[in-house]
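Right after this note come the structures.
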Structure P
Amino acid sequence: MTDKKWKLLGKKNVFDSKWLSIEDRSYELPDGKIVEGYYHLNRPDYVLILAIDKDKKIIVERQYRRGVDDFVYELPAGWINKDETPLDAAKRELLEETGFIGVGSKVFEIYPQPGFCSMKAYVVILKIQDEKVEEKREEDEILSYELIDVDKIKKMIIDNEIKDMGFLSAFNLLVNDSTN
């Protein structure tokens, strides 16, 4: 195993949009070899929210995802704005998508696609407060949600109903965190 990083030699912008940019990068490997044509995806960091109510049920969303042309079970999630911490973004997104107010302080950092993307995901565990307000979703956030207990979620995973990598990673952190 080596501890030497690849050295970035150059990057050329290939594509830019509001939500992502793509760069063509070249690197020098630790052995001195030069490699080119490594496409790199830049996307904003985001939060995945494990929102848990007093009965230990978790908010699970279901929505259509065009990338896989299917309905997907997911956790509430969203982009982190430039002036926000992951915790603040999680509270805002939970409120916008579900109307629930969440409190908490536990944040984990994961790398969704580290081979070609610099985006980070922050798993935030929030306790749901009893009060609820009106949701304020974006126009393309057409989703439903329900509160589901941990055992049913485990069964949904085993039955291959939950396929979202972020959901699976976050849920694994929750069930293996001894401080919960």
Structure Q
Amino acid sequence: MRAIPKKPASKNKTGKEGLKLDLLPDLIGYQLRLAQRAVFGNFATELQDYDISPGRFGVMVLIAANPGLTQSLLAAATQLDRSTMVAVIDQLEARGLVERRASPTDRRSNALVLTPEGEKLLKRLKRLVRAHEARIVTAMTPAENAKLIELLVRIRRQLQSDTPERTKKK
């Protein structure tokens, strides 16, 4: 495991409130969280008329790309627990965007599909989300954008591959 590099200048960095931030600006997790808040905040502002969160948008995209997907597979793909996924689907279903149908392959499962209204909304949302993403990447070159995504995937895979035993020892 690599140590966090010590950078003496960190202690002199201050936030906009004038607080000394110590090592925080040099932490990947801290910068990821700030970036996520900024991206999600902008997403919420840009799509406020549609009452959709990034998570619900992602769920709709996955259902559209995989008609008949089960809630269990969707929960695994989004890394949400099953009870949270049930609530998300309940909300989308209440809005008339998603429909649960009996699975043709497993009577114990529901197959998820977008309703025609859900498909229409998703088409509109995709345009807005693409524009939102385009605004985000204006801060980077296309190569930097690709590299950032590659690095984020690498971080996620590394942390997900850690076993519980290894995590406990840290």
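Readers should treat all values here as calculations from the given coordinates under stated rules, not as data from a laboratory. From a predicted model like this one, the values you see are computed outputs, not experimental measurements. Cβ atoms are built from the backbone, for glycine too; each structure is taken alone.
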- [ ] Please state which of the structures P, Q yields 16 when relative contact order in percent (Cα under 8 Å, 6 or more apart) is computed from it.
- [x] Q
TODO: Work out FRET efficiency 1/(1 + (r/R0)^6) of positions 114 and 154 (r between Cβ atoms, R0 = 35 Å, to 0.05) for each of structures P, Q, then name the structure with the largest result.
DONE: P
Task: volume of the Cα convex hull per residue in Å³ from the coordinates reads 180; which among P, Q - done: Q
TODO: Determine which structure produced the value -6000 for helix-only ellipticity at 222 nm (-39500 (n - 2.57) for each DSSP H run of 4 or more, over all residues; to 500), calculated from the coordinates; the candidates are P, Q.
DONE: P
- [ ] Assign the value 11.8, calculated as Kirkwood radius over Cα pairs in Å, for residues 18-57 alone, to the correct structure from P, Q.
- [x] Q
TODO: Identify the structure, out of P, Q, from whose coordinates mean count of other Cβ atoms within 10 Å over residues 90-97 was calculated to give 21.8.
DONE: P
